[in-house]
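Each value in this text was obtained by applying a stated rule to the coordinates, not by laboratory testing. Source: prediction; values computed, not measured. Cβ atoms are built from the backbone, for glycine too; each structure is taken alone.
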Structure I
Amino acid sequence: MSFTINCIDCGHSAPYYPTSTTCPRCGSQWREAEYDYEAIARTLPGKLTSRRYDLWRYRELLPVRDPNVSLSLGEGCTPLIRAVNLGMMLGCPNIFIKDERQGPTSSFKDRQASVTIAALKEAGITEMVAASTGNVAISYSAYASRAGMKLWAFVTSLVPGVKMREIALYGSQVIKITGSYDQCKQVASEFARQRNLYQDMGARTITSIEAMKTIAFEIAEQLTAVLEPDSPMPWKTPDWYVQAISGGMGPIGVYKGFREMKNMGWIDRIPAFAPIQAEGCAPMVASWKKGLEKAETVTNPKTRIETLATGDPGRAYEFLRRIVNDTDGVFESVSDDDAFRAMHVLAKMEGISAEPAAGVAFAGLFKLIRAGIIKPSDTVVVNCTGHTMPADPSILGDNWSRDVKYPSAEETPQEGLLSALTQVAPERFPKIIIVEDTTEARRLIRRILQSQGNFTILEAGNGREGLDLIQRELPDLIILDLMMPEMDGFSVIEALRANQETAAIPVIVATAKELTQDEKGRLGGQIQALMQKGDFLNDEFLEEVKSLIK
C-alpha cells in the first residue's frame, strides 16, 4: 500500500514514520496523509462487498501498511439510526444518528486509538503518552493493553473517578493533574519530551485525522443503503453534519473523508458542517462569530461538560473555520442546561443514552432547526460521540427515583404489598388528555410530554370519544386537534364550556390548519394557546404546559 505524508504549510512530501512528528523541511506539525486516489477509486468499491464490516474495510485509505487483525476490537461501522421520533418532533424527518456509542469502549475515540496503536505497533513503539478528558485515554488504554504497550494517561482532576478507574483497569498509568485541560496537555508534553516518548497530539496526529475520516466513508455508504439501496455510485451524503467539538479533531477528519470521496468520484457533494461547543468554553464559536482568523483563548472554562473544556484550540480553529466557511456551515454554542435537556429528550424519545458532549450536539441541532438554518427538507447526520457514564445528579435533577420499603415479616403479605405500592406513586401526577385523530401526532405529543416530566396521559382518537373521556376523567389540561371526525374541536370546546364541571379546564389547540378570522373568533377567549403542528419543539409549547399545570 502506497501513501506519503504531505506538509500542509510547505507542501514537502515524505514517507510516514509515527515517530516523525514534524515536517523535515519546515518543522511544521501540521501534515496529512495522501494516497493513490486514482487507483483506489477504481479498485476499492468492488472489494467492499466481500469485506468485513469494520473500520478496516477502508484500509487502502489508512496509514497502516499491514493492518494487524489481532489488534482489532471490532471498531468502526457503527449504526446509522434514523431518529423517527425526533424527526417528527422537529418537523425534519431525515435526521440520522451516527451511533458511536457502539464502539468497543463506547466512544468515537476508538477509531483514533485503533488506527494509531496499529501504526505504532507496526513501527515497534512500545510506550506512549496521551493527555485526555477521559474518553481518549480509555480508548487508548484498551488498544494499548491489547498491543502490549505502556500508556501514560494524563487527565485533569475534573475527569469523573469512574473513568479514571477504567483507564487504570486496563493497566495504564493514570497521572491526575489539578488544572485545566490545556495545562494537562502542557505537563504531558513536557513529560514525553523528557523521556523521549511518543505523544498523541490530537488534531496534529496524522493517524487520528485519518481514523476519523472513516466516519464519513461509513455515513455515505450507510445513507445510500437507507435512502437509495439499489443506487450505484455516487453515494448519498447528508446536507448537514453536526458534532460537538473540543479541539476539533473529529470534524477535521470527517471533512477529509468527504473530500477524498468527492475527489475519487464516490460522492457529488460535501455536507455543510456544524461544529457545536458548550457556551462556557466556546473559543471557536465566539471567534468565528467575530470574524476572527485566529481563535481567542478561553483561559477559564465555565462548563460542567469537562470533555469539551479546551480553551485554546490553537491552529485547529483555522482549519475548522475554513471547513465551515467552504461548506456554508455554521459554528454554534449551547448552554450546559440545554445539553442536559437534550440528553433527556434523546433518551426518552429515541432510547439512546448519550454522553453530555453528545447532548451538546443535539442541543445544537435543536437550536439550528429553530433558527431556520437547518431546513425541514434537509438530511442531517448527528454524531452521537459516546455513551453516558453513570449519570450525574445535576443532569437527572430531583425526584428521579422513589424509595420503597418492602413489607416486614410482621405485616401480612397483602397489606404489606399494598403499603409498598402506595410509596411508588404517593401523589397524583397532573393528568393530560390528548384528543387527536392522527396516531403519529398523538404519539409525538405523548413523547414530548413524557420527556419533560411525570404526567398521567390519556388519549382519544376523535372528538366524541374525547369529550366523553374528558367528562369522565376531568383532566388538568387538554391538548385538542380541531379537524377530527365524529365531532370537530370547535364543537368539543363549546360542549366543554357549556358544562360547569369542564368549563374551567385549560385547552391548548394544536392544528395544522391555517385558521380563518371567523374560526379564530370562535376560539377567542375559549382556549389558552393555539399551536401549529410542527412547532412542538418551540419552547412556547412546553412553557404553556408547565404554566397551566401547577
Structure II
Amino acid sequence: MIALFAVTDAGRRAAGEVAGPLGAQLRGLDELPALWSRLDGAVFFLATGATVRLIAPLLADKHTDPGVVCVDEARRFAVALAGGHEGGANALAARAAAVLGAQPVITTASDATGTTGVDELARLLDATVDGDAAAAGTALLNGTAEVENPLGHPLPPLPPPTPSAGGAAHRIVVTDRVAPAAGDRVTRVVPRTLVVGIGSARGVSAEAVAATLDRLRTEHGLDPRAVRAYASVDLKADEAGILAAIAPAELRTYPAEVLAAVEVPNPSEVVRAEVGTPSVAEAAALHAAAELADGAPVELAVEKIKGDNVTVAAARVRPRGRLAIVGLGPGAADLRVPRAEAELRRASVVVGLDQYVDQIRHLLRPGTEVHASGLGDEEQRAADAVALAAKGRAVALIGSGDAGIYAMASPALQQAGADIEVVGVPGVTAALAAASLLGAPLGHDHVLISLSDLHTPWPVIEQRVAAAAAADLVTCFYNPRSRDRHWQLGAALDAFRAHRPPSTPVGAVRQAGRPGQRVWTAPLAEFDPAEVDMFTTVVVGSSATRMVAGRMVTPRGYRWTAPG
C-alpha cells in the first residue's frame, strides 16, 4: 500500500494527480502510526522538516521501513527521504516526479554516482547480505573493493578496484557457502541457490530433522540462508517433524513415481519398497531444483546424509549468463520503455551498433563494458552477445525499435542455447511510431513487410507484396529505399495501384521521434518514392483508409461514416 499525506489544498491537488498513476490513497496524518507497518511507501506533500518529525518516532530498520518521499508545495522536487533502496523510495520519488513534472532528488551514494550498491546487488541476485553492507558500499565507491564470484553469477557492472585508492581492500564474496574465519573487511552476498530434499521415517522428530539439516552447514559448508526451497515425497506432506524443522518455509512434495524417474547416485531398494521410489532426499532435491531453475543447470551439491531416521541432500541451481535483448524504440528518450533503461543498468556488457550505443551511453553505469560496431555487422554483434552471455556475463544486446521486428532478437536467439537466460524487452517499433504521427492507419488488419533483399530474395518479397495488396491489408514498409535499392518501393506501390483506388492514402514518416522528423501523406497515385530513404517508414492504406482532418484513419471494421 502507498499512502499520500497532505494538509493544504495545493498538496491535496498534487496528491490527487499522483494517486492513480501510483496506485495510492490519500490518508489523514492521524492514521500514519497505525498504517506504518503496512505501508510499502509514503509520499508527504509537506516540508522535509515536518515530514522528518512525523516519521522519526516510527523508523525502526531500513529493511522493514517503507520508502518515504517528500514533495514540496510548489511541486518542484520529489525527495527520497528514507528507505532509498530497501524501501523503494528512490524509485517512488522518480515515479512521483514523472507524474508531477518535478525533479527527483536521490542522495544515496550509489545512485548519485551511478554505481551498483551492495543492497541492489543483493536484490538483483535474490540474496542476503552477511556483513557490513555500508562498508562494502563505501569500498565500491572508493575503489577499494575486491569482488569474488566463484559460482559465476551474472553480476551487474561493478567498478574495478583503483590501485591508487590506498587502504586495505574490502572483499565482497558472492557465494552460497558459509564464511571461513575472516576479518571484518569481508561482506558476503548469499544468493538462494540451494534446494534441500528430505526423507524420513514416519513420526520423525523435529529435533532429528533440524540436526541433520544443520550438518549441511557444519560438515559441507552450505549457508542455510542460501536455501530456496525444501522438498520431499508427497507421503511426507503432513510429516509434523519435517514441517516444524523447516518452518516457516513450506515443503514442496511430489508423487513417488515422479521421484522414481530422477537419476540419483545413491538409490535404495529398501526405500523403493517403503515409498515407491528408490530415492527421496536426493531425487526430491534434484527434481524441485530443476522445477525452479527455469532451464538453468542443476547439480547435486551434497549427496544423501543419513541422520536419526532422516536423510537430507542438497541440490544447487547453477547460475547462467544473462542476455537481455533490448529495443530502444524509435530514438526519442521518452519513447524508450523504463524496463529498457533498467536492463541497461543491469548489464555489465552492452553490445550494439555504434550510433545506438551513443544514444544510451549516458545511462550506463561505471564499469560497463561496451562493444560497439558499425553498420553491416549485425550477425557478428549477435554472435558476440551470445558468446559473452555463455561465459556467464550479464549482457544487453541493443537495437532500435523493437528487437524482435527486423532486428537483433532473431539472429541472437538462433544461436542462444538453454545455458543462457534470455530476457526480452519490447520497444516501440517503427510501424507504431509512424502510425501515431500519421493518425490511425493501423486501425484494422495490417502487415509489415521489409523491402530489403539483403536477407530475403526479391521474388519472395514480391510475392508477399502482391498478397498484401490483393488481401486489401494496410501495409507498412520497412527498409523501403536506399541508394543501391532505389526501385523496389516503386515496384511495390505499382502492385498496390492494381488493387487500390488512386485516392488511397499513403503516409510516410522520416526519423520518427528524432531530430529532423518529417511526416507527409499523398494519394497512392501521386506518392513519390524519391522522397523516401532508409530512415523512412511508409504506410499504404487499405481501400477503407481515409484522410480525416489531415490524418490517415482506417476504421475498425465498422461501416465507414464520413465526418459530418
Structure III
Amino acid sequence: MKKLVNIILAGAVAVLIFPVSSCTKKIDEAFANPNALTVQPIEAILPGVEAGMATFFSANGTGYGVQNDLQFIGRFVQYWATNTTGSQYDQMGDNFINKSDNLGSIWAMMYYGMGQNVASIIKWGSEQNKWDFVGVAQAIRAWGFLTTTDIHDDIILKEAFRPDLLVFKYDPQSDVYAEVLSLCDQALANFNKATAPSTGFAQADFYMNGGDLNKWRKFCYAVKAMVFNRYTNKTALYSADSVVKYCDLAQQTNADNTTLRWSNAGSTGTYSYWSPFRGNVGTLRQTKFIADLMQGVNTQFPTGEIDPRAYYIIRENTNGTFKGTRPNKGTDGLVAADQPAGFWGQAFGTTSAPSSDASCRYLFRNAPIFPFITASEMAFVKAEALYRKGDKAGARAAYLKGIQLNFEQLRSDYETNVPVANKITDSRRDSYLANPIVVPAAANLTLSHIMMQKYIAMYGWGGVETWVDIRRFHYTDLDPATGQQVYREFAPPTGIDLYPNNFGKWIYRHRPRYNSEYLYNIDELNRVGAFAPDYITKECWFSKP
C-alpha cells in the first residue's frame, strides 16, 4: 500500500528557555508546527468518504470505488461485455501485462479514499463524543474490508493505516471476515452510545442515510449476514441460523435500503461514474445471459414472455426485442436490428456519450440512486439460508418477497425514461409472480430459482456480491435438485475466448493494486505468489471447502 511520505529536514536549533509560559504559548500559536496533525471537522470528511464508496474524486486520485471496478467485474459475471472483440476483461483477464490500475479501484478506495479519512473520523469523533460519526465510520470500514477481501482474498488488515510503515503484510481472508464482524459490533455499540444526534451529522450523511441511525444499524446487520453467507462451502463454519438471524435484523423494506445519491451540481465529482456526463461506459453492452433471462427464453425461467423489469434494467433493440452479446464476440452474429443499444440508448456501434441523459435509464443516468445493500438482496440471502436449512416454505416466502421488493424498487427509483407503454403495472407484476415457472410451489423451489432471481435483482450495482455468489458455485456447479447448473446457461469463456495467461482457468480474484503494491510491496507480493501470470485464477478462501 503506497503512502505519501513527508520528508522532514532537521537542522540545528538554538533553544531559549523563557521563564514566562505565556510567551511560549504565543510563540506556539504564531508558529504552528507544519508537520503536526491538525484536527479537521469530521462533518466535512464523512460526505467524501461516503461518496468514495461509489467513486472517489479528488485532485490526488479519481475513479476509486466500486463503480470503476464493476465495469470489469460485470464482465466476469456477464452483466455486460464490450461491443468489440479482444478485450482482456471479457476474456476474464487482468491488468498484469498492461501495468494499469484497472481492477485496483476498490483497493485504492479502501486504503486511500477511506484510509486515514475513516481513521480520523473514528479518532476525532471519539475525542468529541460524536458516537454517531464514529459508528458510521466503523460500519463503512467493515463494508470496505468485506468488499476488498471479497475480490482480492488476502489483503492488508493488521498493518493497515499505520503511518510508521512503508510496506505492509497481507492477512488471510478468514481474519478479514472476523474483523468485519468485530467492526460491525463496535459500530452498533457506538450507535447505542449516540443518545442524541451530533450537530451536523444529518447533513454530513445527507446523500446516504440522512442521519438515520436505524438504517445504519440495518446496514451493519446486513454486512454480518453477508459474512456468514460467505461460509456456505465451509461445513464447520456455515450456520444458516446465523444468516437468517442477521437478515431479519437487516433491511426489510425499500425504505431501509442503503443507497447513494449524487447532487448533480455541475462539477465532475457530482455525477455518477457511469453517467453520460462522465463518459466511462460507452463500450459496454448487455450480454446474452441477462437478455435471455429477461426475454423469458433461459431454461430456468422459460416463460416465453418479457420480464416486466426488462425495460428498466437493460435495453431493447430496434426490433423491440432483447438480445445480447457474449464475451469477446462483438456483434456475436446479430444483424443490426437485433444488436442491443448501449446503456445510454446509443446504437450498438456508438461509444460516444449523448449530450444529456434524456435517453438514459436505470443506473446509467447522470445522477441515479446507486444501491449498496437492499431489502431485496437480504430477502434472497435469507431464502438461500432457509433452503439450505431444509425450510422450503420459509425459503419460498423469502424468495417471493425478494422479487416483490425488486419490482417495487424499480418502480419507485428507476422509472425515468422508461417508455410509458412498458412501465410496470400491478397487473403485469402480479401476472409474472403468479407464473409457477417463476414462483413454484415450495416443494419445487431450487437453488437455481433463488440465485438467478437474486442475479436479476442485483443486476448492475451488485456485481461484487454476484461475483461472490457465482464463485461460491464455481461458475458451473450443479444444483443437486436438478442436476443442471445452478446458473442455468451461464457459459464462462473457454478456448480462444479465455485469456491465455489463465492457462485454461477462470478468474477468482484480482491482484493487489498495481501502482501501490507492485511498485512498493514486492516482498509481500512474492510471498503470496502474486507475480504468477495465473495468480488471478487461484480460488479465494471463501470458495474452497
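Summary of computed values
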quantity: Among I, II, III, which structure scores highest (criterion: Kirkwood radius over Cα pairs in Å); calculated: II
quantity: FRET efficiency 1/(1 + (r/R0)^6) of positions 336 and 512 (r between Cβ atoms, R0 = 35 Å, to 0.05) derived as 0.25 - corresponding label from I, II, III; calculated: III
quantity: Highest-scoring label, criterion being distance in nm of label points 7 Å out along Cα→Cβ at positions 216 and 520, among I, II, III; calculated: II
